[in-house]
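K.L.:
Below, each structure is written out as structure tokens.
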Structure 1
Amino acid sequence: MERIVFLDRQSLKAEVRKPGFAHHWEEHAQTLEQSVVDRLSEATVAITNKVPIRRAALEQLPNLKMIAVAATGYDVIDVDACRERGVAVANIRNYAVHTVPEHSFALIFALRRNLIAYREDVLLGRWQAQDQFCFFDHPIHDLYGSTIGIFGEGVLGQGTAAIAKALGMRVLFADHPPPKAPGVEFTDPEVVFAESDIISLHCPLTPSSRNFIGLEQFRKMKRSAILINTARGGLVDEHALKTALETGLIAGAGFDVLTKEPPKDGNPLLDIKTPNFILTPHVAWASDGAMQFLADQLIDNIECFISGKPQHLVT
């Protein structure tokens, strides 16, 4: 009988059906990394969203056959060690195709139209003190006719591009060939940095992409540009971003992710109090519909693997 252990059930606010084969099911609201081996000691299938499963743990888990990741990103898993030990790893595909692009544009709209700054002014009574019907203390920029540069040409990048095109924006993709969708042409990243009014990140966190945006890249961007990251913490040098915002290298930024989450030990971005920076707590993916789609596919992945027809494997 398969033994399935969900390490961080609390991270998924959705109904999770039980697999349609004989199994023992065990779930924990949260799991500390140092408790992984103990909780997976008898498991044949592990489910994790953000609890790391590294080589040292895998070496002590001889029964483990599969890790079902309850997310698209799988950087919390030591994939090389899994491959060496014959442990399959499956992730979730295409579940946040609407919610992440929508969240990205929520940040874009708020920043380009200075909604946070104007809301703060209203709360402070500045509108009430005016002699005319409105005031113009903060610039408001249309999206129509502006340029968005997208790093990551997967379904989330494509979804973001679709919204941008519908708004009359020019879309530049900075990625590597071959294109994943027809009609896509890539633009050199240097051109994307220089010409974009908005840069939106939708790429995975890998050794080559870690901190790939730093002060050098901020200096290449327009002073009026904004940076959006709903992908992964670690893609942007957070200290460099703080400097860029404080010195006016860019006009604003909207982030949904940090390098370490939750930021219990602090983070330089938490110190930014100005309205041109918006930070949300890694919720771009978390619409009700997206979470239920994820939960259903999570169990589909396990059932397919056990039936001998695995899907969505990354190893």
Structure 2
Amino acid sequence: MKEILGFLGMGTMGAPMARNLLKAGYPVVVYNRSRHKAEALADAGAQVADSVAQVAMRAQVVLACLADAQVVEQVVTGPGGLLQAMEPGKVFVDMTTNSPPVSIRLARLCAEKGVEMLDAPVSGGDVGAAEGKLSIMLGGKPEVFQRCLPILEVLGRRITHMGGQVGAGGYAKLANQIMVPLHLVAMSEALVFGAKAGLDLNKLASALSGGMANSAIFEYRASKMLAGDFAPGGTAAVQLKDLNYISQAMDALGMSLPCTELVRSLYQRLVDEGHGKEDHSSIVRIFEQAAGVLARGKV
């Protein structure tokens, strides 16, 4: 018999992930601060809880995909949080892109209550979440990983156990979040360069996608850039949040990543200019402003 699952956070990523678990036959109890987002999954068979504590009491494994480290910490340790209601032997799987030191601290608090924890952030965006093709990077005890593996296989195509300590998954995800915005910035510069030179950007995109310049980000986001479609898959504000976590990690590790710091400053400017709720591919706006052209094609 499949374990009863809890899922906290019915956002762009969490809702399709929970829906895939329901399709796979898992009983799922869902909770979201905005209740209507949780109720949207009731038609697929989800039980809608009134609180985090209700989820913790009903479910054997609780997954979360939340906004940031502060929200995760509140959900776990706050009044009516997971640790007040979860019994020993249950598992908390944090799929948020979290700050690794926060994950490590929460894992220690969970252990004191006899609750196991994995940090398991994901990559693949809203498309990967909907299709169950996420890349999942995990940290935590091997035996807990094995217990949760059938659940994770519903959500992801590539599942990598990064190490036996909680936090390893988070550091791996931050490495991912170094590369993603760097790709977006490179795409932006290339397309704006082409626009300024008077090139047909559809032809340019086709040429770039056939060679070494291609990437998964290019395939997912070039068409959005060219269409000026910045409806969010992953927002610029979330991208900046992750870059800030990377900057904090760099300080803690005693290192410098100059390209990443430059990209962070560009996303800070984008958010400051009011585009934080747009897709992270809207970073092209910064380069369009500087060059005085729009990088658009007939998509």
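Here, each number is a calculation from the coordinates, and none is a lab measurement. All of these numbers come straight from a predicted model, not from anything done at the bench. Cβ atoms are built from the backbone, for glycine too; each structure is taken alone.
K.L.:
As an exercise: helix-only ellipticity at 222 nm (-39500 (n - 2.57) for each DSSP H run of 4 or more, over all residues; to 500), calculated from one structure in 1, 2, equals -8500. Which structure is it?
P.N.:
The read-out was computed on structure 1.
K.L.:
When mean count of other Cβ atoms within 10 Å over residues 4-11 is calculated for each of the structures 1, 2, which structure yields the highest value?
P.N.:
Largest calculated value belongs to 2.
K.L.:
Consider the structures 1, 2: one of them gives 14 for relative contact order in percent (Cα under 8 Å, 6 or more apart) as calculated from the coordinates. Say which.
P.N.:
So the calculation was done on 2.
K.L.:
Could you figure out which one of 1, 2 the value 154 for volume of the Cα convex hull per residue in Å³ was computed from?
P.N.:
1
K.L.:
Any idea which of 1, 2 comes out highest on distance in nm of label points 7 Å out along Cα→Cβ at positions 76 and 204?
P.N.:
Sorting by distance in nm of label points 7 Å out along Cα→Cβ at positions 76 and 204 in descending order puts 2 first.
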